[in-house]
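Listed after this line are the structures, all set down as structure tokens.
Every number here is computed from the coordinates shown, using simple stated rules; none is lab data. The shown structure was predicted, so the numbers you read here are calculated from the model rather than taken from an experiment. Cβ atoms are built from the backbone, for glycine too; each structure is taken alone.
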Structure I
Amino acid sequence: MEHTEAAQVCALVGALGSVLVVVPRGRALPLLGLALLGAATLGIVRSLAGDEDLATLFNDPAGVVLVAVGIAAMTLGAIPLVRYPAAVPVALLVAAPFRIPVQVGTEEAFLLLPLYLVLASSVLALAYRTLRGAQLTPPPLLLALPVAALVAFTAVSFVWTQDEREGGVILAFFLFPFVAGLAVVARTPFSDWLPRALLVTLVGLGVMFAAIGMWQVQTRTLFFARDLEVANAYTSFFRVTSLFKDPSLYGRYLVVPIAVLIVVLWLRRGRPAEWAGIAVLIAVLFAGLFYSYSQSSFVALFVVTFAITLLGASRRLRIALAACALVATLAAAAVAADAVNGRSARDVTSGRSRLVSITIDVFEVNPAVGVGVGSQPRASGEAAGRRTGRRSASHTTPLTVLAELGLIGFILYLWLLGACAWALWLLAKRDWIFAVGLAAVLLVLVVHSLLYAGFFEDPLTWGVFALLAAGMAKAQEAPRLLAH
């Protein structure tokens, strides 16, 4: 990574920007925060790509045309978002899942280029509306403070990170853009049609991914998954990834719409025809999910289905479900005890226990502030004597946070989750189904991140934060309008 010291300055600039975009109540400071986030992102990208690659891009006519087309598309995309700002969350959701393989320096990366383009357009639209005097409601401090604190501390940890490249990737391609997106969505008008539009978009994307996944099963064709092609050659089953590079990520994007449909099925009093249609959609999504063979996705699906059912069931059914869950837990414990007999924990957990152990070892190196953003895999790899850190990633978000950000970062992580839980409780008093739907999505992401990680690198996570902030802002605004 080139210009490391400059990248550290950019990280500190981004830390300031992440605070300004969500905490201040005025207009000028949030716009300044967006500008600082943009400058910090570009500065870190410059360090990641290197001067030689950037010079090649701008000296090549094709590269100049590509940059010009991107700027034009960003500007043109802002025009409809200025006129219809309430459509910003839907536009971002449409673009969120798609990752495009590109060359970043000497490495190939799967970047959320469509999302970055839509996000840039939405930032321009918000800036224009702000300068034109539009009344914008900032994110509630209940969510703004923990978000700002966690992102700012993560950015500051780049100063002492042991892996500047991976830390720069996380800041420039995930945290900084996503906190800017949260600031934008939280300030967009919350229309009554938005929850339905988001539901239709989410389910539509899921059905498309599931259809592609089932087509891959029939044709034995994979995209962006060379490692999985090799693994499939040595197994009796065929895992698919749809348009993703990893079957677990593919599974996550199917479990989320299933969870939201279950919320609608349980809590909304619809007609039998609507229930039948929802059941068909769930069956299609589950069929696509089955061929991912993603254990983390199935665990998340079980947990969220059980939680929603408990929430929507009668008292007798809740007691029956709790009893069944207890019996199932005891049976699983008995089976696990029999399987563990005579085998090591590392063998039983497919190496996960070893990853947990070496991650805890990394935490003990610097328990207060951690080893820095993005550096857990490298630090764990060095502790285990491995040449590469990729095989040493913890695959567990809480452990990764604990190792990279220490106790301070872990407390901020818990603060954010607790603030979200409290905000969902408050929102449920105003809009029960929408709040439960957001809670279901967040529960899927949290449970999935315990086995696969990628919690803060998934735009869906930040979408939940942003929609929760926007919903709370609307709920707080309604009494004021009635008072006037």
Structure II
Amino acid sequence: MQIMKFGGSSVANADRIRIVSDVVISNSKLGKDQPVVVVSAIKGITNLLIHAANAAERGEQTYTAVLEDIKNTHYDAVDALFLQKEVHAEILSSLNLLFEELEEILRGVVLIRECSSRTNDLISGFGERLSCLIIAKYILSKGTGVEMVDARTIIRTDNKYGRASVDFEATPQLIRKRLNRRDIIYVVTGFISSTADGISTTLGRNGSDYTASLLGAALNAASVEIWTDVDGVLTADPRIVPGAWVIKEISFQEAMELSFFGAEVIHPYTLLPVVEKEIPVYIKNTLNPSAPGTRIARNVPHKKQPITGIASIDNVSMITIEGGDMIGMPGIVNRIFSSISNSGANIIMISQASSAHSVCLILRYEDAHRAAKSLRKELSDAISSRIIRSVKITDGLEIIAVIGDNMRGQVGLCGKLFSSLGRADVNILAIAQGSTELNISLVIASKNKSDAILAIHKALLE
């Protein structure tokens, strides 16, 4: 069995939906088992849904105009795809039922002036329900057996709305029980899920990749394909490095590192369910289906280049905690991390001098300011007694991550890396490298991002 996931850019309009359907139908004729297809919302729809929810929460009637934009996007696709009057009317009727449900929820948000994270999950999941309906009906109109599946019936999670955690005991059983036929194409909504009580949840933004991976692992699929609008995983962002090329094969570890550090081609959690079962993942281009794409697997051929790729995370901030009396003080670092955890912030990178005189923590801008406020409050005793001298925030920063299996044991690699940045006149504010030698992360000023990536790519990949 093959899992095929199509992102928002792949189903952005009627023309793209035709291409997706042709790809799916062609693949259905290649194997004995029909593929399972996972579909994202039409490009931009999830953002519009969240925008409508926010406007409704503020009591602004502008949410109705946003809702009309959402409706018209789907109506335009239906008008272009379904020319038979009966089929056209049937699909519009099904869509309108969903729109009525969505409108009723938004009216409720306006009345109470509140959109909880639970309600936000319910609203933001409508995009997948709408696109999945259209695509399933279009494939069916081409004479291919198809069945639409609402992922909320097969993916079970906890109630951490916004980014729910999957129940890995219940979910595989539900998937296998529901997707038990091999003679039809299942079209499954990505991104959405539900609690044991049937309350709608989501797997986080871009969570449709994760949906595909969960299905692949549960069904012991031969492969999971992530179809997007690029030819595969690139060595760097082509908007910065015009000469960046598609990496033919990368390991699971390399892919996870690249995705965590901002490579948008794949969701960071996507690979977790398939790694254990060693199911390969392919990144393919909907607009160029003949391109081989990138294969992600456990064992891949040795590469000539010392690194595999470069990724980056924008708009991060650095919290620097300094204090001479921190040296050797038991529990101070634990208190720092506990305080940040209590604030709900997520640390991306840590850099600490061995003397513990200073600790640098890199977080996203919003998280950093929330975490700093929590640190100053919860460590007020250490600050007032001068154990901690200062808690400073530096904004406008960028993390550049240099990633690759070949980095292990490469003598002189760091020298080449730092020399290339020196020649480009880029100053490094903090450095972190794990013991696996798979990743070297650097913090620099955002204004130096392009110069840094170009310099590293030229020195280590070209």
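For the reader, a short list of remarks on this structure follows.
- Test item: helix-only ellipticity at 222 nm (-39500 (n - 2.57) for each DSSP H run of 4 or more, over all residues; to 500) calculated as -12500, pick one of I, II: II
- Read-out relative contact order in percent (Cα under 8 Å, 6 or more apart), computed value 13, structure in I, II: II
- Computed 1.07 for Cα Rg over 2.2 N^0.38 Å - originating structure among I, II: II
- Comparing mean count of other Cβ atoms within 10 Å over residues 30-37 across structures I, II, the highest value is found for I.
- Which of I, II yields 11, 27, 33, 20, 7, 1 [P(r) over Cα pairs in 10 Å bins from 0, in percent, for residues 246-365 alone, calculated]: I
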